[in-house]
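Alright, structures below, take your time with them.
Computed from the coordinates by the stated procedures, all read-outs in this text should not be read as laboratory data. From a predicted model like this one, the values you see are computed outputs, not experimental measurements. Cβ atoms are built from the backbone, for glycine too; each structure is taken alone.
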Structure 1
Amino acid sequence: MNSEKLKSGVSGWLPSLKSIRALETVARHGSFQLAAEELGVSPAAVHQLVRGLEDVIGQDLVIREGRNIAITQAAEAGLAELHIAFQNLSVGMRKIREYDGRRQLRISVDPSFAQAWLVGRLGRFQARNPDIDILLDSTTRFADMAHGHADVALRYTNEVRGDLKSVRFFEDETIAVCSPSLIPGRQRPLDIALLAEFPLLHFDWTQSPQIQVSWQRWLQLVGGPALTLGSGVRFNDYNAVVQAAIAGQGIALVGRPLVTEALASGILVEPFERSYRNGYGYFAVSSPEGDGGDDSYAEQFVSWVVDESQTDKLKWPNP
């Protein structure tokens, strides 16, 4: 990019970048003290930067009322754009810092899915595509694809909104699983009424509690009888629930796509062979403004994910 093109992309005068950052940080935290801790300066320095920005702009931006502060409407008018701008600056500087002449594929993925399904398979993708370097961003936040924060996002949802390309590669199916050591010598499927006799493992999904299925709700959805179920151990880490089930500590409710290998190897079994589909699934999401062409890195990765999912589905029982 030449200097003329760079100049054409910036119009108008801007005050000190430090003072703008100070305002955005204060507004985001609602505190001069917390802003100072993030910026690595004193609260007095943050005060001075914001006051200097107010003087330059000729507008009150932060109203100070003792220990409390309030952001004025004038500041609120531009805070969303400032937040995005600093995010983009961070992404841009990271790209510059990490540049080594090789293209890097940035994948945003939920931590549970990354650990339970993706990480163990990435070696196969890299063997097929040795020229592609991967940066795996394991986060519960939805990546801002429009601003280049990821090339591909693997997300659990019921729909993908906006102008994004998406491929649904798994439909979720909630099943009960346990170690075979928990039901030794018993012929499957067991009578669903026997569920009350076993210790139960519970997953508290704080990220999306509205779509979480409790044991009582699952029992109702799969046509089971009304039972009095024990409370059991509760987890807020999905993979910890799976590991507890493998260890024989109880029966867990899990998504079939994430335990395909464990079921195929026999370290987990379905004691009741009943399931519920909630309309959600796993999507590979990418920007419509990718590299272009069928050979783009994002498209190669999405194609590989679909291939892997199809292989898994061959191991699933017929619906």
Structure 2
Amino acid sequence: MAVLIDSDYFTPADRREAVTAILQEADIGANLRMWDSPAEVVSRHQAWMLGPIALTRSEVSGHQVWRTRRHERTTPSDTLTVTVQHGQVRRHEQFGAQTLIEPGACEVIDLATTFASGWHGLGGTLCLQLSRERLGISPETVVAAHGRLAASPLYPMVTAQIQHLVRIADQLETDPAAASVGESCLEMVRALLISAAGRGPGDGAAIPEQLLIEQILGYVRTHLSDSTLKIPAIAAANNISVRHLYKVCAQSGISLEQWIIEQRLVRARDMLVDRGYAHRSIGAVAGAVGFRDAAHFARRFREAFGMTPRDWRRSAADPDNPPK
């Protein structure tokens, strides 16, 4: 666990100024105003890394934080948060809409774009912080899902899961399965956003093609370990024909077979330098991402990244020559 900031570290007279300065220098880039007197300011933030995601818990006295167009230009961000509110009602403005987030409720917040958010009194958040690029979700899907998460049947599960993860975060962070849990959280959040933004497979309704392609790619990501994954099965799982599957992918500039290979290679690359998978052989890693032939995997890996899987893993263990 990393304690990012604790207002108790500062004298009462310095708290408000110190907390404001530290939070304004955070990666997202934003303005901050604390409502309480300096001696009454509370700001505690903790974070745990679970592979590709960060799990955070905060407790903050009354404040408002807002991100402007200038911040978008000077401090670009790729971060999304899925946030469970506690303690106080949060007033959040983003995408031209105002949302009241009640204690116990969950919302998606895009830290890349302009917003204004805050509450009065002592409140806090439990958050999953994720890279939007790694999540594979378009800005349009985030906008469509914002304010509608509770309409998804996945909403209670995701909300409860975030709360549970925070409760066990100290033990989980050092567990060999921490990175796998983080990957699962990516899939869970992706499913929630697609579900909230539009109807999913199996309900008999057509969905916008942007959501359809994300749904297709999301399905593939969750089945990369299946070495028998084929185009007809992908089409059937998304209730479309093979012809329509190819059409939707072509319109998005995606060659699906090649994209699947690339995703498998990227996942294998990450696993090879992850301590949680250090005990697995290269052949086992290849099998875990859907390659049936270890030699074929090694050849593809070298073509993609310019070195063998063994050299990539070895370079990660060399602090003077980390992988790039």
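The maximum of distance in nm of label points 7 Å out along Cα→Cβ at positions 14 and 302 over structures 1, 2, that is, the highest value, falls on 2. For mean count of other Cβ atoms within 10 Å over residues 86-93, which of 1, 2 scores largest? Largest one: structure 2. Once relative contact order in percent (Cα under 8 Å, 6 or more apart) is evaluated on every structure in 1, 2, the highest one turns out to be 1.
Compare Rg/Rh (Cα atoms, Kirkwood Rh), for residues 62-213 alone across structures 1, 2 and report the one with the greatest value. The maximum falls on structure 1. Can you say which of 1, 2 returns 32, 16, 14 when semi-axes √(5λ) of the Cα gyration tensor in Å, for residues 134-277 alone is computed? Computing semi-axes √(5λ) of the Cα gyration tensor in Å, for residues 134-277 alone on every structure in 1, 2 gives 32, 16, 14 only for 1. Using Rg and Dmax of the Cα atoms in Å as the calculated read-out, with 25.4, 80 as its value, let me know the right label among 1, 2. It must be structure 1, since only it matches.
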